[in-house]
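Below you'll find the structures, each written out as structure tokens.
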Structure 1
Amino acid sequence: MTEKTVKESFKQLIVDTGLEMIRTGMTVGTWGNISVRDPDTDLVYISPSGMDYRRIKSHHVVVLTTDLEVVDGTTEPSIERHMHCEAYKARSDVNAVIHTHPLYSSVFGVVRMDLPAVSEDFAQIVGEEVRVCRSYELPGTAELAREAVATLGNDNAVILPSHGALAVGESIELALKVSHVLEKNATIYLFARMLGQPTLFKHEDVVAMQDFARNFYGKKNENA
């Protein structure tokens, strides 16, 4: 392949996001994984396999092509590299993928229940629901990658049965936000079910909220 520039800034994004995942309880130990794609080169920067996020430094981050060819790095890349790269191949709008092992979102994967929107922030940046993959596939396999990406479709998140969650975004900031909002919505829905039957949004209200979030919310402050 033609030599492409490896950028330290993307490596540092992986390091910083891993620490944020641990700090906010989105995963435990060495589980979960993170990647970003440089839209200028199409190179994928991914967290190393089996390393505590508090130990990962920028030189541990592995750089791949979307065909899984290692371009830079000496550590073993995340075992879920298939899932990350398949997401990038399927979605030109996605430049970041985060796989987490969150507590409440994972409950829905265990019972194979799709998670509906019950909070406004979820409706705005995720949609009406997050679907659960219909079949369980072993971690790190090409089968899991295909099932996850097929279920994801054009959505920003998918729940993996008895495993965790996958969130995507045009930036690492958005993918991380989706991860947090997914877990918040799952928590609210579970507690609401304890009290009664949750009231879901109308389809047209979700469409209106997504339009507002995409085209109006915070736009005047972006260049302040």
Structure 2
Amino acid sequence: MNYSMDKKIATQTADLILKTESYVINFNKPKENWINLPNGNVIPCYCNCRYINRSVKATQIIGKKFSEMIKTKFPNVELIIGLETAGISWASKIAMDLQLPFAYARGKSKGYGLGKLIECNPPKNLKTVIIDDAYFTGESIIKAVKAAQDEIMGEILGVGVIVNLSNLEKNENYLNLIKSGISFCSLTDYNFILKELKKEKQIDNIQYLELEKFYNDPKVFSWN
């Protein structure tokens, strides 16, 4: 792996994700009522780190750990860019903590004006870190990296997220990031969330194993 994770912080982050109801699981609902993904697939679970912001305490704890991780992993960073929409609040907090300029990356052009994806008119040619809440397919992160490189000539040092897939070595977009010299860091991953779910008896052992397989390689996993 290209990144290392502090197990204590990873467990604490996973616990706060559950306590703020940022992780939704619908195993008890019919499959037609599961959660729809942009690619048309349906899944019984979803992690929405926007909900962490409903708790001041959880936001402060995770925000502080997030900033510390970025400062430690990327000591030379000069610009923080958050992904629209979930990454914006976290990137803004990190930029304020590290006293760095902040920008955000749109998912698509707003259709008028200059038509750019990188907003806030940040300085060009800066060492940049991309921030998002969760890494799943990685497609939006790849798009933001390219936009920052093309529009502001940013030197992309790396990507930081709160939670990521359990086995990134099977994710093509992650491998492409690493091949291009872009590093990656995360506070926790879905394995820690699953352990907390099981500990809190929100899932049984069969569900735990099924979710474990899913987060290990969601592209090929098929739900029963």
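Only the coordinates and a few stated rules stand behind these numbers; no lab work does. Note that the coordinates shown come from a computational prediction; the quantities given were computed from them, not determined experimentally. Cβ atoms are built from the backbone, for glycine too; each structure is taken alone.
Out of 1, 2, which structure matches 17.4, 53 when Rg and Dmax of the Cα atoms in Å is calculated?
2
If distance in nm of label points 7 Å out along Cα→Cβ at positions 64 and 120 comes out at 3.9 when worked out from the coordinates, which of 1, 2 was used?
1
Work out the source of 16.0 here, i.e. which of 1, 2 gives that when mean count of other Cβ atoms within 10 Å over residues 88-95 is computed.
Numbers: 1: 16.0; 2: 22.9.
It traces back to 1.
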